[in-house]
1. Given that distance in nm of label points 7 Å out along Cα→Cβ at positions 15 and 111, derived from a single structure, equals 3.6, which label among I, II identifies that structure?
2. Output the label of whichever structure in I, II has the greatest value of relative contact order in percent (Cα under 8 Å, 6 or more apart).
3. Assign the value 15.7, 49, calculated as Rg and Dmax of the Cα atoms in Å, to the correct structure from I, II.
4. Here helix-only ellipticity at 222 nm (-39500 (n - 2.57) for each DSSP H run of 4 or more, over all residues; to 500) was calculated and came to -16000; which of the structures I, II was it taken from?
5. When you work out Kirkwood radius over Cα pairs in Å, for residues 79-118 alone for each of the structures I, II, which one comes out largest?
6. A value of 13.0 was derived for Kirkwood radius over Cα pairs in Å, for residues 7-102 alone; which structure in I, II was it taken from?
Structure I
Amino acid sequence: MYEIDTKLKELADRGTPISVALVGAGQMGKDIVAQISGMQGMEITVVVDIREGICLEAYRLAGINDGICTTNDVEEAEKAAGNGLKIASTDYKTATRLSKVQVVIDATGSPEMGARISLDCFDHSKHIVMMNVECDITVGPILRRMAEKAGVVYSLTAGDEPGSIIEVYRFAKALALKL
């Protein structure tokens, strides 16, 4: 049994939630910030987008209106995060290099940006959740191998159309249905 609810509750009870950074706060990214902000056992630490206002809007939609530091300086972000502040940035390196962050979600939709984010995650021991299907279909297999060599997890999400399709396909295949 998967028991994700129990495992997340245990993290919350221990005061050790999974620290998540999001790069790409468009419609999907804003939804991610709102969803994670309401969960136990996970927290959004950093939101990155090309415009600072988009990051702040993502936090606002999640009900977070204060306690936010806007910076592109990793050292300043380290201090702010250490004081319990959320980070809004226009530089993806703030997400990939902040020591508190364990997982980076790429929701940019840009193959080049997705590759850059992934490579920096690997260099800084961050797991990556690839919601950037445009990146995954072009260089995903290469990134997966690089992640394995770096000792981190490169994963896709089951919430986007391609992820959902492959999940249903694999389930049907496991049931021995003729495909």
Structure II
Amino acid sequence: MLYIIRHGKTDWNEIHRLQGRTDIPLNDEGRRMAERAAAECADTHFDICYTSPLIRARETAEILMRGRDVPIVIDERLREMSFGECEGIAGSFSIPDCPINQLFWHPEEYTVPVKDGESLDELFARTGEFLDEVALPLVRAGKDVLIVGHGAMNSSIVCRIRNTPRADFWKAGIENCKLMKLI
């Protein structure tokens, strides 16, 4: 089986500030969310857990796997999408000409990223490489794999597994600390 979960909440999530690759830790509510998720999936078997290197995902993975004999492996390809110069902006939707809004409103048209940002092609390439080289071979071998990541990064994996068009990139609704079974 292949499972995916997004990290718990951070202070930046609370104020709708774009995090991207900015390394923001979980807040107390995020830790409580991860604790609740750990209890909810206590009976779900995992052979291995892969996580983003960003602290909010790593800490979530550590809470989820606490007391289990499950290795946690950090993989750079699971880091969040880079929002470039827009990282740190709060309330981008209230800024009419904010260039990152196209990613959220019309992801199928988001071809040229914001300055120093990442395109969807780049995101899909690195997460697709991770799936093809790591996760899917393990699943085919009968292993139960958990991926702990982020909103956009997780959405790219969901889209790839479910063959979802880019126009529906956000349709899966990647909530904080909600376990999703993909295959």
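Read-outs throughout are calculated quantities, based only on the coordinates presented, and are distinct from any laboratory measurement. Predicted model, so just to flag it, every value in this text is computed and none were measured. Cβ atoms are built from the backbone, for glycine too; each structure is taken alone.
1. Working: I: 4.7; II: 3.6.
Derived from the structure labelled II.
2. Working: I: 17; II: 36.
Going through I, II one by one, relative contact order in percent (Cα under 8 Å, 6 or more apart) peaks for structure II.
3. Numbers: I: 16.6, 56; II: 15.7, 49.
The structure behind it is II.
4. Values: I: -16000; II: -9500.
Only one of I, II returns -16000 for helix-only ellipticity at 222 nm (-39500 (n - 2.57) for each DSSP H run of 4 or more, over all residues; to 500), namely I.
5. On the way: I: 11.2; II: 10.4.
Looking at the calculated values, the largest one is I.
6. Details: I: 13.0; II: 14.5.
Of the options listed, only I reproduces it.
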